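Novice: Several structures are given next for inspection.
What follows is calculated from the coordinates using simple rules that are stated; it is not laboratory data. Remember, it's a predicted structure, so these values are computed and weren't measured experimentally. Cβ atoms are built from the backbone, for glycine too; each structure is taken alone.
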Structure I
Amino acid sequence: MKSFFEADFFTGNRQKLRTLFTGKAPIVITANGQLQSSSDSAYKFVQDANFWYLTGINEPDIILVLDRDKEYLIVPARSHSRELFEGAISFDELQAVSGIKQILDEKEGWSQLESRLSKVKHIATVAAPPNYIEQLGMYTNPARSTLLSAVKNINSNIELLDISTHMSLMRMIKQPIEVDAIQRAIDVTVKSVKQATTASKMSGYEAEYQLEAEITKNFRVNGATGHAFDPIIAGGTNAGVIHYVQNMDQFNKKNLVLIDVGARVDNYAADLTRTISFGAPSRRQQNIYNAVLDVQNYAIEQLKPGVILDEYEKQVEHYMGEKLRELNLIKTINHDNVRKYYPYLSSHFLGINVHDSGLHDRPLEPGVVLTVEPGIHIAEESIGIRLEDNILITDKGNKVLSNKLQKRLC
């Protein structure tokens, strides 16, 4: 599938980074590396979002160097057997995609970079994350750490200048071409969910995985490369696990089903959630649904240029507290009481990553795309309800990009 993005997009992003970063240190950014799945197999490769944003390249282990008026890529060698299994890397294709004219093999590229690094005091790059993020229980991609180790082996005194904030500022404000890509991902998601959740389709599902399979098929048929994240199809009590992805249980059709999915189109993500009933919902289910919808409408109304997300989240939390009190779930509105039933933030940035790069303490500007996804999760009642839409900040306020996906419980 031909990319909607051409080399001038990535060339422009590199130029913008040079403008934002006023230092003289060379900028060196690495692609992600592949990660082992089992024995001699790797997980499906996912590129580092910053590297893709600057190059458009979806190959592992390549290094981008921006140094004064020069820019070049360092491409690692591949064994003959690996080329047979995975294919060779075409330098001409890398040049066409990225707009970078100088493509160097590993030996020549590192020789050129080493001669420069041995003479400088600083290197600008995206700082490496910790090897293990305890709160999330996951290991991180080692590519950035590997790059910094190689740099330190060349010059042990070199100091790191972290350009993470520069990249966040750039990626936070979407260009029109990016908004178009997100809209296409949303449109595929909307169409696919509609197709999968007609009354006749819903009556035939017996298990979560059947609904997941139907949405997955629709994504590909409708033009997506696949899911932007692991789909969540959570019936009943499973909706109490916020990132439930097993999708294996049988449906109890007296319960609701929470569907949280997003297509990936041209490397950009959608992220939509709807909660639906197999039949007529109970009064309690409908009341909770109405409360979530009310909170979502309130949250969307708050979003406009100049809003600070940290402050906005406090407002939404308090408003949710009022609804929880009306539902007799809490008596006093405070953070701990609200978060017992609403255990996440209302919004996150959306773009290349489904939880995209951005700054929560910076005023929103036109071009920001984010989600609005309040929810109420009551484990003791086997009820989990979340509604999520994708919002573009505009000069006049905001635009709901996903408004074609209706919101109703049944």
Structure II
Amino acid sequence: MTAPQVRLGLRENRGQFTLLVAINAFVGAMVGLERSTLPLIGQDDFGVDSTAAVVSFIVAFGLAKAFTNLGAGALAQRVGRRRLLILGWAVALPVPILIAVAPSWGWIVAANILLGINQGLAWSMTVVMKIDLVGPKRRGLALGLNEAAGYGGVALAAAASGWLASAFAPRDVLVIAAAAIALTALALSVAFVRDTAEHVALEQASAETGGQHTPPSLREAFADATYRRPALRACSQAGLVNNLNDALAWGIVPLFLAANGASTGQVGLVAGIYPAVWGGAQIATGHWSDRVGRKPLIVGGMLVQAAALALLAASGGDVGVAAAAAVVLGIGTALVYPTLIAAISDAVAPIERARMVGVYRFWRDSGYVAGGLIAGLAADAIDYSGAIAVVAALTAASGLFALVDMPQSSRPRAVDAIPADA
């Protein structure tokens, strides 16, 4: 039997692409389950009074995910994308067990270390595998679809868990749903996902890369994406600040709303609106960035996020205003999120992609650490509104830095003319 011809393109690989989209929705749902329940569980079930202590689970999650992203990018070429995806879901299996039997908040923090590893492996590999499959011509659209699925999963799980937690014990809701999601996604990954190494080889052979045939070392990739290359440096700092304010939305906003009289269901509603808008809009924004370039969406998106957070800080915890701010925050994040990874991919050769994306995602998810620490400490030192205002200012500064630092030519490269059936 003749092996099927390897081709680049969204239509040419629609079966595997659709499967990876579905799996990424499960990846997002694992995190979404915690967004409207875990901060409240910390206060109600474990009596954790300090805001910084409550959001320590986000710091642990962010550290684990950031370093896993870095390792996954380095290992993807050597071990294979599919194997790392399967490993990511295997690591997720103990998470609901630890939460179910946790006698103290430290066990919840430990469970979130495993969740961070799961997210770092599973989300990184679904991202990179989709980029591998479609080739460069429709990269922004592919990433928009990927992130829309992931954050659609976040939104649905956040809203559903908040609603269910108003009728059942929040910890029971979290445990049962997380176990079902992890088992289903692991089974799908083992049974149906195929590796994409041959697609990478095809694109690399077709690309004009100046003769580069080996990936950079991790040290070289880290330096390039952190400070040496402006196109990558600007993306890394914007990604970090984007997830810094996402940590605020995850850990501080539920406490802010609850402190101002919002019910568990209302907290779940606001927690679900933000990623729902973020997720759904990314299909359009990813495609838009393929047409107009990456920089305008990145700069504009960071400034829109800053405006949304300023509105939230001034809301006094009013649920209606908070919901409107969540919509605007979702729009700003949708402008930025798929565009940043597309911009990274535009700027590097195919063989560099996994490591450069891994370094970018390291810095991006380090934002959860920075956000958990900054927002938690600011909330304890000032108040919830003050913490949100601090993060709004940092987000605006990040957008202005990208405006100055990112090259104007941050658009899909000429190599994007590779035919789908090359």
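Novice: As an exercise: distance in nm of label points 7 Å out along Cα→Cβ at positions 18 and 394, calculated from one structure in I, II, equals 4.2. Which structure is it?
Specialist: This figure was derived from II.
Novice: Which of I, II yields -11500 for helix-only ellipticity at 222 nm (-39500 (n - 2.57) for each DSSP H run of 4 or more, over all residues; to 500), as computed?
Specialist: Of the options listed, only I reproduces it.
Novice: I, II: which one has P(r) over Cα pairs in 20 Å bins from 0, in percent, as calculated, at 29, 59, 12, 0?
Specialist: Going label by label, the one that fits is II.
Novice: Continuing with this model, one more query. For relative contact order in percent (Cα under 8 Å, 6 or more apart), the calculated result is 28, so let me know which of I, II that is.
Specialist: Source structure for this number: II.
Novice: Assign the value 29, 17, 15, calculated as semi-axes √(5λ) of the Cα gyration tensor in Å, for residues 34-193 alone, to the correct structure from I, II.
Specialist: Checking each candidate, the match is II.
Novice: Which structure, out of I, II, was mean count of other Cβ atoms within 10 Å over residues 306-313 derived from, given a value of 22.6?
Specialist: Source structure for this number: II.
Novice: Out of I, II, which one gives 199 for volume of the Cα convex hull per residue in Å³, for residues 162-241 alone as computed from the coordinates?
Specialist: Traced to structure II.
Novice: Name the one structure among I, II that distance in nm of label points 7 Å out along Cα→Cβ at positions 74 and 338 of 4.8 was derived from.
Specialist: Answer for the origin of the read-out: I.
Novice: For mean count of other Cβ atoms within 10 Å over residues 26-33, find whichever of I, II sits highest and give me its label.
Specialist: II
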